[in-house]
Structure P
């Protein structure tokens, strides 16, 4: 299996709300800017994780992923270059930076945090995006985020599900949303992962912006936005 975004292929049991309403259309709920963490833990995520896994100050859209099995972090970042072209970056860290930070700050294990984080191998691939794909991604992120005001509560608590948090920036504001447990393995979740997988594959293979493999993406993204009720 391609190691990139393996966390997104983790099989999670399909969850159904007790009343069955809108379960297949849940995708994101509002999340804190500090990766859903509070206090010192959130500050360290911003200072140590973000500076390693999101490296472009002119970013527009971001996606953060964390998985326990395998223990990896992955990020997608859409950003603008000085010539106004739009690029996509895919970064992969193993072992995950998030687990190291959690162990040191939350659990209180004793080790040099910066030294441990600096030792993690991070791969990075970047490609230029066709203008239409870049436009559709911007519209998708605006549609998805921040999402529901609160995460819907599933009837059963599942442990060690992958974490997916998205960020969208416009001017000086940032919208943040996280995929709730109730959305995992639903049809709209699978549609979203299909778009992410396409982006990841194109990025890792170094596709040129004129590559015909980009052609199906705009329609796939538009259909996903339509599922969210904002075509």
Structure Q
């Protein structure tokens, strides 16, 4: 049935071009590669035109500055509309192996986990240099390789279609932060997150958005207030 691999894009041109080059050989005609271009200059569309191939359906949509959570929802809506198995959402500042997509697809069928991630750097990691020890090819995932996790890392995560059908889309009342944390709480309320320990996705961190600016920090503060307000409303599934 295939999956949707979605990339929310803002400004990291090199990262998007790399992902288009590395993802398409791993995907097939049943998959959709979906770029959500939220950039001010619409450069995502130009990059997609340059690097899109014919083996996999490549879609690119401009969102006109609506933010990352609207971008994630567009990816999930495409997955639901086309009845794909799930959606794998990747930041434009990550690096993944040449076996990652195949192993995500295998893991989808192997466990009852409602969401999947891989091994990654920590939340706090921020670097402009690539990990020189990165492994480009990994063995086929086995059931023992998939272990419980508590973190739905917002830069690289896979949601099964049934999970999205039960939980719904991301809460766009959040602006730039906490929507993934709130969704994580709902996912763990529904079931388990499985981490593939034989796959590693490298995240540079902070390459696409100026999260440390005073303006953005003020917006994050508002998101934190909303998150704290929502937490008591979470009911056991």
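Quick note: the coordinates plus some simple rules give every number you see, no bench work behind them. Worth saying up front: this structure is predicted, and the values here are computed from it rather than measured. Cβ atoms are built from the backbone, for glycine too; each structure is taken alone.
Among the shown structures P, Q, from which was the value 38, 29, 21 of Cα extents along the principal axes in Å, for residues 75-146 alone calculated? It must be structure Q, since only it matches.
Once FRET efficiency 1/(1 + (r/R0)^6) of positions 91 and 107 (r between Cβ atoms, R0 = 25 Å, to 0.05) is evaluated on every structure in P, Q, the highest one turns out to be Q.
From which structure (P, Q) was relative contact order in percent (Cα under 8 Å, 6 or more apart) calculated, if the value obtained is 29? All intermediate terms of the calculation are to be shown ahead of the outcome.
Details: P: 29; Q: 24.
The read-out comes from structure P.
Given a computed value of 1.00 for FRET efficiency 1/(1 + (r/R0)^6) of positions 99 and 139 (r between Cβ atoms, R0 = 25 Å, to 0.05), which structure among P, Q does it belong to? The correct label is Q.
Consider the structures P, Q: one of them gives -8000 for helix-only ellipticity at 222 nm (-39500 (n - 2.57) for each DSSP H run of 4 or more, over all residues; to 500) as calculated from the coordinates. Say which. Structure P accounts for this read-out.
Which structure, out of P, Q, was Cα extents along the principal axes in Å calculated from, if the result is 50, 50, 39?
Answer for the origin of the read-out: P.
When distance in nm of label points 7 Å out along Cα→Cβ at positions 203 and 219 is calculated for each of P, Q, the greatest value falls to P.
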